[in-house]
1. For distance in nm of label points 7 Å out along Cα→Cβ at positions 101 and 133, which of the structures 1, 2, 3 scores highest?
2. Taking helix-only ellipticity at 222 nm (-39500 (n - 2.57) for each DSSP H run of 4 or more, over all residues; to 500) from the coordinates of each of 1, 2, 3, which one would give -12500?
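Laboratory data are not the source of any read-out in this text; all were calculated from the coordinates shown. Computed from a predicted structure; not experimentally measured. Cβ atoms are built from the backbone, for glycine too; each structure is taken alone.
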Structure 1
Amino acid sequence: MSERTIALVTGANKGIGYEIAAGLGALGWSVGVGARDDRRREAAVDALRAAGADAFGVPLDVTDDASATAAARLVEERAGRLDVLVNNAAITGAMPQDPTRVGPAVIRTVVETNVIGVIRVTNAMLPLLRRSASPRIVNMSSSVGSLARQSGADAERTTGLVAAAYAPSKTFLNAVTLQYALELSGTNILINAACPGYVATDLNGFRGVRTPEQGAAIAVELATLPDDGPTGAFFDDAGVVPW
C-alpha cells in the first residue's frame, strides 16, 4: 500500500485535466494520468515528472468496459487503493447542436463519454476508493448544465450557445452525481460536481477566457475536502452553482 495520497484524473493528457493532475501532484500526491492516446498520455506523464510530480500513466478509454477494468487493476497493483477520482474526460460532439437539427448519433456519442463513461469508471474504481480513509470523487461538469441558469432571466443566463447534446449531458451528469451521493450517504465517500468556468481549451476552439490552471482550481479544492466537507453539491470558484 502506498503512503502517498493516490489520485486518478481521466482525460489528463491535456487542458484542464492536465492542470488538475499538476495541481494534485504539487501537493505531493501520486497522480494517475488517465488517457486513451498512448503518446499524449506518456508525454503528459513526462512533463508532470519533469515538474516534480509523482505521475504515472493509466491507459483508459472511458467508453470501454474492459479498459476501465484494466485501469482499476493497474491502480490496485501500483497502490492498493485509490483516494481521489476526478472524472474529467469529456467531449462536446459535432456542432452545431440545435435541438431541431442535431442527430441522435451525436447525442448518443456525447452521453456515452460524458455520462456513461463517468458511471463506468466510477464503478470500476469504487472498490479501491472504499479502501481509502478519505475518498473523494469529483465530476467535472459545467454551468451549461444548470437548469436554473438555462431558464433564468437574461442577466442570469451564462450557459452560452445552444448545444442540445453537450449541455444536457452535463445536466445528466449532475443528476447522476446526486444519485451517487444519495446511495453513498453514510459512507466516507464525498462526491461533488465542479464547474471550471469558460476555459480556453480545444473543446471550445480556445475561445474561453480562463486558463486551464484556473479551471482546475475548483477540482483541486473538491479533491482536498475535509472529512466533514459537502457531498452531492455543485461548485465553481464563486461557490455553489444552482442546479
Structure 2
Amino acid sequence: MPSRRPITAICIAIAIAMAGPSLAREPQPSAPMPESSEVSGVRLPDSKMARDVTRIVRDAEGDLLFQHSVRVYYWAALAGKRKGLSVDPELLYVAAMFHDFGMTSGYGTSHSRFEVDGANAARDFLKKHGVSDTDSQNIWLAIALHTTNGIPPHLFPIATLLAEGANMDLVAAGYDDFTAAERNAVEAAHPRPARFAEGFMQTAYDSLKHRPETTQGTGLADIMAYKDPTFVRRDYSSMMLKSRWNTGK
C-alpha cells in the first residue's frame, strides 16, 4: 500500500496557507509568570497574552519597577473585588504592566509624557494580540490618565482601579481600605525594598530629566523638584498674567 505521508504533508501545507500567517508563525516562548501568582484570592491571569506582557516588561524594566507593577495589579484587583466591580483580569494586568513602561530606557530620547509612551506601547501590544480597538483605546486612556488625579474615578473600572492601585503602592492612598491580611499577603509575595520611595524617585528622575516639561501639572513635578533644586514648577497664574492677551504685547 503506498504511503499516505506525502498526502498528509500536502494537506497540512494547504491548511496553513489558507489559515494565514497566524498558523504559519512559529510559536514564541512565553515568560513564566511572577512567583506567588495567587494573593488573597486574586490570581495573576495565566494566558499567552499575560505571559507575553510579562516577558516584555520584565526584559525592559528593572526589578524595582517590575515588582511595583505587579503589586499595582494586586492592589487594583483587590480594590475591584471589594467594590464589586467586574473587570477583565487580562486587560487590568496589561494596564498595570505597562503603566510605567514609558520610564524604561527605550524612551531615553522621547519628549512625550511617559504616561503616553506607556499607553502607546500597551495599545500596540493589545492590537497585535487581537484585542478590539475599543478595549485597546480604553487601556490607552487608563494608562495615559493614571497620574491625573480626579479623572480616573469618573471613567470605566479599569481606569479607576489602575490609578487606585498605583497611588496605593506609591503613597499608601486608601491604605486602610485594604485589610491587614491583604496588605501582608501582597508584601510577602512581592516585597517592597527598604528604600523603595528613594529608588522609585531616582528611577523616575533618571527617565524624565531630559523632558522635565512633561511632568508639569502632575506629582512627578514634585519628584523633579526634590531631585533637582534648579527645577522650576510651572506657575499657571503667572502664565495667564504674563500672556500676550493680558499684556497686550
Structure 3
Amino acid sequence: MFRPAPRPASLAAMIIAQSTLELKLLLRNGEQLLLTMFIPITLLIGLCLLPINTTFGDGPAERATLFVPAILTVAIMSTAFTGQAIAVGFDRRYGALKRLGATPIPRWGIIVGKSVAVLIVVALQSVVLGAIGFAFGWRPDTTGLFIGALVIIIGTACFAALGLLLGGTLKAEVVLALANLLWFAFIGLGSLVVVDSNVPGAVHTFARCIPSGALSEALEMAARGSFDAFGVGVLLVWAAVAGTLAVRWFRFR
C-alpha cells in the first residue's frame, strides 16, 4: 500500500553493484591499463618478433606457441595480484574501504565483487592476447581452449585472493613495494617452467609449486589439449588458503 517501500537490497543485487563499480574503476585507471594491457601486449609482440636467433624458436609461430601461455600468466598476475593489491592498499589508506565497510554488503561480498571485476578484465585480456598469438601462428588445441578457460578462472581466483590478502592487511607503502617485488619474483619463477631445458628437476618442481609456475605450465599443457592436474591442484590450494586468510584478516583501514 505504501510507496516507496524501503528495504535492504538482495545480496545478489549488492554483489552485482559492487562488481560493476570495481570494473569501472579498473577500466578508468591508467596505471591499471598499463599493467593489464600495454605491458603484456608489448611483451608478446616483442618476444615473437625478436630479430635475433634464440632457443625460443626460429619464427613468430614457434615463439607464439611458447610465449602466449607465459604472457597470459603475466597478464593475470598484473591484473589480479599486483593491480588489486595496490588498489586495495591505497583505498584503505584514503578511507574508501572504511566507508564501504559501513554498508550492508558483507566483507566476503566486497572480495567477491573485486574478484568478479578482475575476472571480466582477465577475460578481455585473454581474448586480445589470444588473437595476437593467433595472428602470429599460435594454434591451440580446440579442446584445450575450454581447459584453458577453466585454468584461467582458477588462476585468476588464486592471484586475486593473494592480492586481496596483501592489500587488505598491510600499509599502502608496504603493499606498493612488496606487490611489485613479488610480481618480478613470480615472473622469474614462472620463467623456470617455460624454459625448463637447462633447469634442474628439483628447481623445476619447486617452480611448479609456486602459483606463477603452476599457471604457466597448466596453460601451456591446455594449449596442447592436456589437463595439468598437479598445476590446477596447486592453484586451488593457494586460492583456498589465501582466500580464507583474506576474508579473516581483511581490514577496512
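1. Working: 1: 5.6; 2: 2.0; 3: 4.0.
Top value of distance in nm of label points 7 Å out along Cα→Cβ at positions 101 and 133 goes to structure 1.
2. Details: 1: -12500; 2: -18000; 3: -24000.
The structure behind it is 1.
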